[in-house]
Structure formats: structure tokens, C-alpha cells
Structure 1
Amino acid sequence: MNKTKRRIFNTAVKIFSDKGYDNSSVEEITAIAGVAKGSLYYHFSKKEDIFDMLLEEGFKILKNNIEIKTRKCDTALDKIKAVILIQVKVTVKYEEFLNVVFSQIWGEEEKNKKCKKAVFKYIKIIEDIIKEGIENGEFYDGDVEALASGVFGVTCSSLIYRLKKNREVDIDEIYEGFINTVVRGLMKN
């Protein structure tokens, strides 16, 4: 991605996070990014294209990190721990991305449907790990979709809450807290 496109994209993500997607305009994005409207339209045919790229890029970061980390894991338990650590790190580093995702997941407009699709596709990765853990006897046999949604939702929403409260974020402390609560809930006694 070239510098201009990256600047437009980063500015849009910040504005979408701060004001909401619907309350953001192309004019505001170009003014804050310091680019002409024509430059935005050269890189993105409409505001929705920026949103689509946000979903694609954000979830690509999560998926790529998970694929790299879980490839080295021997057990489903270790894979879930890796997923939680990655989600904690990504949530801290890309808070604005998740603000946009969570604000747009509800509703029936096209952007809401795209957002849901991206989230559910990501949660499917977690579902597969949980299924593996159930098959291997590591995890108790429960509702896989609910458990996977819980792993995703608890880590992301709790961290955003902490970040929004302007509390100091200690990634190791948060990770250990989630390991001691979320993972313990999955494990077979």
C-alpha cells in the first residue's frame, strides 16, 4: 500500500472509531489526511471500500498471527492460549480497528452483514481449535460455537473496556487473567 493510500486508510479508521462510520464523511477523511478528494477516489471508489479494507486487513492480521503461532503448538490447549495472547496483543495495538468492528456488527445493512461475516469467519478458526480439543479429550464437550464466540468476545470486549477506562494495560497480566478464567472453563477436569 503506498503512502497516500495508507494515510487515507489510517485516517479513516481513526475517524470511524472516534465518530462512528455513519457519522464520518469523505470530506472529513480527506481534510484530516491532508489529501485531495480525487486522491481518495483514486484509491477507494467510495467510503465503503475503506470499510471493506479495514475488515480485510484487520482480520488478516489476526488470522496470520494465529496461523504462525498455532503451527508451533502441539495441543489444542496451547493453541487456545496462543489465540488469547494474539487477541490481547492485537486488541491493545489495534484498538481502533476493534472499535469499528464492534460498532458495526449490529444491524442489517450491507456493512453490518460484511462485519458479521468477517467476525464469524474468524471465530470459525477458534471453533476448529475447540473441536480439536474436545476430540482429544482436552476440553469438555460443550456448544463449540458458544465457546468460540466466548473466547473471542471476552478477550476483545474486556480489553476494550480496560483501554477505554484509560487504565494501564499490562499484556502479560491480562493474558494470565484470561488463561486462568477462560481456558480453565474449557478444560476437562
Structure 2
Amino acid sequence: MRDSEKIDKAIGRAEAIESGHSADVTDPKALRSALGRFATGVTVVTATQADGTPVGITANSFASVSLDPPLVLWSAARSSMRHAHFTAAPAFSVHILGADQTDLAMHFTKNGSRFDGLDYQLNAEGVPILAGAIARFECATDVMHEGGDHTIIIGRVLRFTATTGAPMLFCDGAFGQFTKGP
């Protein structure tokens, strides 16, 4: 294909996307960009490694599954160096972050095994519980499913806490917050 044909094809794809037409599903950058239009909450998921070291990761792939029994899920990227720790953990905790907890969210994007200086305690299952989340779900791992490049981890909620406060949101690659309407 000549350069002029490549340019025409790229322009055509860009115009189709701009006008609301479907982009090529095999284009991971375009797909990620489209998926990024969906605003999600921000969580930090914690567990304990086999050697007793606490581990955490920032995730926006959290969802409720069932009220009876109480089940929640999150998805762990198989490319993450922490994936093996979370898929081996018998228990985990999901911390829903408030709008003012950007530093905590950023901390666990890179430093998942570094809890130095953080305010936390271990729960009955030995899972790190972080202070200050607007909601927390302490879970026993129930079942896992392979989902493409992620593992979907479903947990049975053992305990939860909830407080007031504005949630942190993630959309279009940036943190933000929710503003209630009239």
C-alpha cells in the first residue's frame, strides 16, 4: 500500500470515529480510548502474599455481582507483576477511594508491595485494611474466571464499611469527581 493510500485510510478511520461509526475492534488504542469514555470508581485492592508481605493494586475494574449471596468482582491484569499474588490469595479487600485520595491511588499503581508509611492494619484473614476509604469490602476469594488478558476474581463479602464522602472517578485517563445534579 502506498503512503497516500495509508494516509487516506487513516483519515477515513478518524472521520468514521468522529461521526460515531464503529472503529476497527482490532485497534487496541482506539478500543482503549472508547472504553475510557466510561467513568468508573477507583479502588485499591489489597491482599497478603504467601510469605506474609502485604500487596496492593489500584483498580477500576470493580463491580457488585450479587446481594444474595453477597458477591463482588474485580479483574486483575495478567501482565501485572502482582497478578500471581492476587490469584493465589484466599482473601482480599476492596477499598473504594474518596475524591481526595489521589496520592493513595497513585501509590498503588507502581508500589504495590510498599506499605511503608501507610496507615493500615490486618483483618481477621490477615489482609491489609487501609484507613480512610469511603467504603471497604473484606472478601474471601470465591471463584476466578479467565477473561482474556485479565483474571476475574469474585469474592464473597465477609464484612463491609461505608462512610460519607465524594467518590474518586476515573475517565478518559484522568482522575476526577462526581458532582450531584439538582
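Taken together, the values in this text are just the output of simple stated rules run on the coordinates, not laboratory data. Source: prediction; values computed, not measured. Cβ atoms are built from the backbone, for glycine too; each structure is taken alone.
Out of 1, 2, which structure matches 21.2 when mean count of other Cβ atoms within 10 Å over residues 84-91 is calculated?
Going through each structure in turn, the value belongs to 1.
Figure out for me which of the structures 1, 2 the number 6, 26, 19, 13, 12, 11, 9, 5, 0 belongs to, where P(r) over Cα pairs in 5 Å bins from 0, in percent, for residues 100-139 alone was derived from the coordinates.
Structure 1 accounts for this read-out.
Quick check on the output: 1.02 is Rg/Rh (Cα atoms, Kirkwood Rh), derived from one of 1, 2. Which one produced it?
Going label by label, the one that fits is 1.
Please compute FRET efficiency 1/(1 + (r/R0)^6) of positions 124 and 172 (r between Cβ atoms, R0 = 25 Å, to 0.05) for structures 1, 2 and give me the label with the greatest value.
When FRET efficiency 1/(1 + (r/R0)^6) of positions 124 and 172 (r between Cβ atoms, R0 = 25 Å, to 0.05) is calculated for 1, 2, structure 1 comes out on top.
If helix-only ellipticity at 222 nm (-39500 (n - 2.57) for each DSSP H run of 4 or more, over all residues; to 500) is calculated from each of 1, 2, which structure is the one that comes out at -24000?
Structure of origin is 1.
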